[in-house]
Structure 1
Amino acid sequence: MISFLRKLFLSEPVNARTSLLEGEDPMKKFLIAGLGNIGPKYHNTRHNIGFKILDFLAEENNLTWETAKLGDITIHKKKGRNFLLLKPSTYMNLSGKAVKYWMEQEKIPLENLLVVTDDLNLPFGTLRVKTKGSDGGHNGLKDIQHMLQTTKYPRFRFGISDAFSKGRQVDYVLGEWTEEEDKKLPERLKKGVEIIESFGLAGVTNTMNTYNGT
């Protein structure tokens, strides 16, 4: 798989006729888009939890990321399902461009998209999956909503809490985890991977019933 991806993306540009999952059942293909900002200075920030969860999933399954159009991608296969993992390289505010491109490229149904993002309105480590909703002031979700022209797409929100003083929101979301949060993250990341796999294997309703609030 890795040699195929490398040949495809490093030897020739992706075009509209090229698909990583050509011939696969569309209902068994899932796009998991973890939101974040590229670059070392953002690596361990709260806003990058979408990247962090996908990196954890990739590491646990010995997957290798490849640089492709509008982001880094890899494929996680489990029990007949194909999870295309995407970390957009467009920066947070233009996340929708990458999400829309890969949905169209791989012909992935809207209901098989799962956007993984941070949420200020949830206590740290709270995990919540929803099938629709507003952007809640999140610029990544705002751009996805704009590009897809709908708010009705599944999203997996990871609580980062709102423990910041007035006027310090940007510094907070772009700040790094506290020592206490860092200690708790591995268990939360593992649970996040379970949620992603459950989304593809058990469906969004069962996933919400099993994991929301855990």
Structure 2
Amino acid sequence: MSNSKKLIIACDGESASGKSTAAKLISKKYKLLLVNSGLLYRYGSKLIIKYRPLNEAIFLKKKFKNITYKTIARQNLHSEKISNHVAILAKNKKIRSIINKFQIKIIKKNKRICVEGRDIASKILNKNPKYDLAFYFKCSLNIASYRRWLDIKKKVPLNEVKKSLKRRTEMDKKRKNSPLIKVKEAILIRTDKLTKKQVLSKMSACIQKLNLN
């Protein structure tokens, strides 16, 4: 597939399911702009934890107006405190709307992009623009917990990380606004069954098939 052709990829999945790693690998291979939806919510949580505003939506609307995605992506946003707060923030309809608009603005400016999160195929890229390909990432809780535990340098007991991940995924799937779901067309990627190389190979094969249409 030519690197000049339009290519919009949606990557959804549970916490620590390996979707971020896979999205980075596929974006690098096909020279796609990578947007991590979760980082935007983590940035919002970081600000709210720090400043404790009276009106969170008004506060975040101003903050997202004057910042670029690159600036957000450079920050360290993977503390356990932020992880526990972000699931609560993600339930807020007004805040989801602010972050969705921020994402869509970036997406509409780029015809070659990979967006990863929890409601990308079902909400963000479900129309105008519509994804060319959607992937859904899944991983067993034990393996996902161990990976996240290593990511945070073992600063929190493994069993606490496991509880946190389980709670986060349940909240994501049960929330009223844009719950985490696997859309019908999404290709399932089991990162607990595949190596990084195999994940990249499976995703690449799906992208190459697009060229036949």
note = Calculated from one of 1, 2, helix-only ellipticity at 222 nm (-39500 (n - 2.57) for each DSSP H run of 4 or more, over all residues; to 500) reads -11500, and the structure in question is 1
message = Quick check for you: by distance in nm of label points 7 Å out along Cα→Cβ at positions 114 and 130, which of 1, 2 is greatest?
response = 2
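Check the numbers for mean count of other Cβ atoms within 10 Å over residues 50-57 across 1, 2 and tell me which is largest.
On the way: 1: 24.4; 2: 11.1.
Once mean count of other Cβ atoms within 10 Å over residues 50-57 is worked out for each structure, 1 has the highest.
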remark   = Value 26, 18, 17 of semi-axes √(5λ) of the Cα gyration tensor in Å was derived from the coordinates of, among 1, 2, structure 1
remark   = When mean count of other Cβ atoms within 10 Å over residues 82-89 is calculated for structures 1, 2, the one with the largest value is 1
task = Kindly point out which one of 1, 2 the value 24 was derived from, the read-out being relative contact order in percent (Cα under 8 Å, 6 or more apart).
result = 1
key: distance in nm of label points 7 Å out along Cα→Cβ at positions 66 and 194 - highest-scoring structure of 1, 2   = 2
Value 137, calculated as volume of the Cα convex hull per residue in Å³, for residues 74-201 alone, assigned to which of 1, 2 = 2
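Read the figures in this text as sums done on the coordinates, not as results from a lab. Given the structure is predicted, the values throughout are model-derived calculations rather than measurements. Cβ atoms are built from the backbone, for glycine too; each structure is taken alone.
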